[in-house]
Structure I
Amino acid sequence: MLPVFRNREDRLLPWLETQLSDMLFTEVPAEYLAGEADLSFMEKVPLPVRKEELYTLSESGLTALSIADNIAVVIGSNTHFKYAEPYLRFLNKLFDRRLIDVFAGKSGEAFKIGDYKKAMAYVRAGMMFRDDDLKAMFSYACGCRYWYLQLEGSEEDTELISILKAEASEYFEHVTSAFPEYAPGWYFLGYAYVNAGQYLKARIAWQHYMGALSEEEKGSEEAKEIEGRLAELEHPVNIEKGVGLLSAGRLQEGLSVLEPYVQTEYAKWWPLHFHLAGAYRELGHSEEAIEGYLNVLKLSPSNTDAMDALSELYLLAGDDEKSLKYANKAALIRKQSKEEDK
């Protein structure tokens, strides 16, 4: 069952609420209340108006579409806005599902000029209006994905990037659940899983994508791209399987899957050494575990988890000097990280 979008936690509010600074709120014009649509429920509900629209409002009034546009920015910026419910009722009285197309178009225009906050307000407004609509859901997921792709590499935006990635993944999943025949949903879901290191899920998603294509579509560039991606997933999926075996406590089975990769290009992937070292440690193979964690630090020099493990292993081995060395290094890195976050 799909979640009700307006009832969810608004995790993007801190980044979008600045969109409301340009809005003033005024009473609903009498001509709207007296029209064919019964808008009596709006009698004491102020409508949002942009500051630059005040003159137009006083001279000739605003069109219903202009008011809808302002409402979109407000409820798209804050999905729990005080008047969100009457605003949505207002939109449903005056517009049909095609309003989502309008919001999607507005979002696209904003994305083109780099106004990501306004773009996201419009796609979120579409979700507020019809959260079970394919276009609304897909636009929201794609909007989150597009925004975080523009932010990647920015140390200042790590929290926002994390939230956007989670939102994109969740709504690509909802799209494929509600509309399994819609191939683009599976296409982007596969990439979301790869980005999260979930290679088995990515393979399944892309297999669904290929299955949802027509015979003609299977000859497209996108289909050929995914065929190549599926071939590339063979080893990452196998490594994920090995890690899963280790996590399930089946250490020897997991090691038999993962150990051969130390002799391949995947030896440059520090998590491989980290998982192997953890298994060796569990089995009491201290020397192999120490070697594994040292390999982690060669590839990921600031990995405090590896330093903690080395400190404990050296302490158990009676090497107090090295134990203290790695304990101090981990403490220093954590201290520096906290100071940078201030």
Structure II
Amino acid sequence: MRSNFTGLLTDVGGLRVGHVTDNVGLTGCTVVICDAAMTGGVDVRGSATGTREIELLRPTHLIQHIHAIVIAGGSAYGLAAGSGVMRYLEEHGRGYNVRVARVPIVPAAILFDLALGDPTARPDAEMGYRACSNATNGEFPRGNVGAGTGATVGKVYGMAYAMKAGIGTACVTLHNGAKVGALVAVNAFGDVRDPETGKLIAGARNPQGSGFADTEKVLRGDLSDTVCAFTNTVIALVATNARLTKEETNKLAQMANNGIARTVAPAHTTVDGDVVFALSTAETDLIAPVSAIGSAAAQAVAHAIMDAVMSAESAGGIPAARDFHA
């Protein structure tokens, strides 16, 4: 099911998205391949992150371009998927030329999904390789796929009262034709609210009855029955076809992170590993103020989060928004 939010990350152009999904183990990985080397940036707001090669995205580092980004389940074990992506790219002649070889630059981030499905099922290098083989520059699946297969939200009372989430996407177009797309894997500790109305659409369910518990209200009260485990993350990737410097691309990632704060309540907690990647595809010579692109990126991320929960289906005994609102 597609939510009311339109557009895809791949509408930006120059990007391919591929998933591998383990519907038995309830985990998976997602890769975004850059058809040409692209300028990257990153912004980290969570306190429980699991990442690979993200420091080189920062402005002070030598590397200026990257070749793919990986998002995977499996907690820290899932970082192994990046090795498979590197192998695929090397076989296709992609990578940073170090004279004796080409080294693909593949930043990655993981989410914790071991509490749903089989905790011994984890994305590995082979899964990362297959995700590259599945990559498309057109329509791609959302919801319970790839890194979103085991994703959930609303875990203040533990998994027993959580709701299913997954992968979502959206794209915003500026007046001059510049595009900003987003892809988000939503595995938050908090709830998800409609950014337009503030209405809860997915999150912790009330243990004492029907309806939502409202995590923010719970955190202001008695916490004796709550569960604040390090099992949560929102990982987003935003991309624009406008031409940006490395410094500007990092600013884009920073502003895009506001989209998480608009929809996830609470966001960026000590038990979340929130990370936002940003890419400038430089597919066009379009130039737009970073403030305008960043504002659009925050909107795209907010819409992609909504799409992730509206596209998700129940799994592992965890209901989805479509079941809760039926």
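Derivation of every value follows stated rules applied to the coordinates shown; laboratory data play no part. All values reported here derive from a predicted model rather than from experimental measurement.
Taking Rg/Rh (Cα atoms, Kirkwood Rh) as the criterion, the highest value among I, II goes to I. Work out which structure the value -21000 belongs to, where helix-only ellipticity at 222 nm (-39500 (n - 2.57) for each DSSP H run of 4 or more, over all residues; to 500) was derived from one of I, II. The read-out was computed on structure I. I have 9 for relative contact order in percent (Cα under 8 Å, 6 or more apart), calculated from one of the structures I, II. Which structure is it? Computing relative contact order in percent (Cα under 8 Å, 6 or more apart) on every structure in I, II gives 9 only for I.
One of I, II was used to compute P(r) over Cα pairs in 5 Å bins from 0, in percent, for residues 83-234 alone, and the answer was 2, 8, 14, 16, 15, 13, 11, 9, 6, 3, 2, 1, 0. Which one was it? Source structure: II.
semi-axes √(5λ) of the Cα gyration tensor in Å, for residues 155-282 alone computed as 32, 14, 11: which structure among I, II? Clearly, the read-out refers to II.
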